[in-house]
1. Suppose helix-only ellipticity at 222 nm (-39500 (n - 2.57) for each DSSP H run of 4 or more, over all residues; to 500) works out to -22000; of 1, 2, which structure was it derived from?
2. Say we calculate relative contact order in percent (Cα under 8 Å, 6 or more apart) for every structure; which of 1, 2 gives the highest result?
3. One of 1, 2 was used to compute P(r) over Cα pairs in 10 Å bins from 0, in percent, and the result was 10, 42, 40, 8, 0. Which label is that?
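Read-outs: derived from the displayed coordinates by stated rules, not from any lab. What you see is a predicted model; the values in this text were computed from it and never measured.
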Structure 1
Amino acid sequence: MPQDHASRVTIAPGDPTDPTLSLLFERHTADMHADTPPESIHMMPASALRAPGIAFFVMHLDDEPVGMGAIKQIAPDHGEIKSMHVLHETRGRGLSRRMLEALVEHARAAGLSRLSLETGIQPTFIAARGLYARAGFSECAPFGDYHDDPNSVFMTIDLTLAD
């Protein structure tokens, strides 16, 4: 995974049940519940992110966990981004972009040809949708076990075409 000594940022596989990640999961949960109806929240609990077929990554800044993200394999060639979150006090430094780049890099290395995600339609998710769009993701129909939901935006990228 990418490592940049100059900015003291590392992204590496991690254990989602590690107690040092509790703040990340608390903030992620709070953000998801802030303005999204419960029936439209699709986040996975930390323990579920340890399942086979899920690769979980932690971003550290100066040895402190500040971000996380996961890839859940949903088909032999298709993955889904889950639980991507960067602490709000560290935003504005390109860390979310770096986490997304690391997840895309992992998906390609794992042989996936498509990577998709579900995010919210609410204003709190505008920045996330913009990040995904700038990275080459485009809106798509619901995938996997998802169905049409007025509170969800589904996005995907073809990893065989994207740079």
Structure 2
Amino acid sequence: MKERPKIDIPKTLTEKIANIIGYGFFIGSLIYVIITFSSLPAEVPAHFGADGEVDRYGSKYEMIVLIVIPLLLVPGLKALDRFPEMHNYPKRMDASNVREFYLNNRLLLNLTTNGTLIVFAILYIEITNHGLTGSSTFGVLLMPLILLFVLGPIAWKMIERFKIK
């Protein structure tokens, strides 16, 4: 297919639910950080090891960078989401399966975007709670949760992509 068609595919229920969950967790954790920010000590965890243990502390103002990153990243991912005809596809894509490939890619982007928002929410909660209480909320589950929410949707949708005829 040289010229890829532009197809209007309505948002699926999966995308709508993922948006509610992803944005809900992100906004909720952001509100939590804003409310508790003045109570945080001057230094909070700035980096966690694979075991969930803090291996670097930094200024609580470093958290602002963690807030800005998704605010820049998400609009870019949403822009990609709107133009599935510009994505890379396997050579087996043709007029009979173009809709399926577009939807698969759009779902992949949607789930990855929302998974990323959840990861930032987890990080906000972990840093804030550790700063307030001195103990970990997620502990050894921190890294598996991050991997699950970032790589899980990619693996799932790529496996489904191979099933498209």
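1. Values: 1: -7000; 2: -22000.
Here the read-out was taken from 2.
2. Values: 1: 19; 2: 34.
Sorting by relative contact order in percent (Cα under 8 Å, 6 or more apart) in descending order puts 2 first.
3. On the way: 1: 10, 42, 40, 8, 0; 2: 10, 34, 28, 17, 10, 2.
Of the options listed, only 1 reproduces it.
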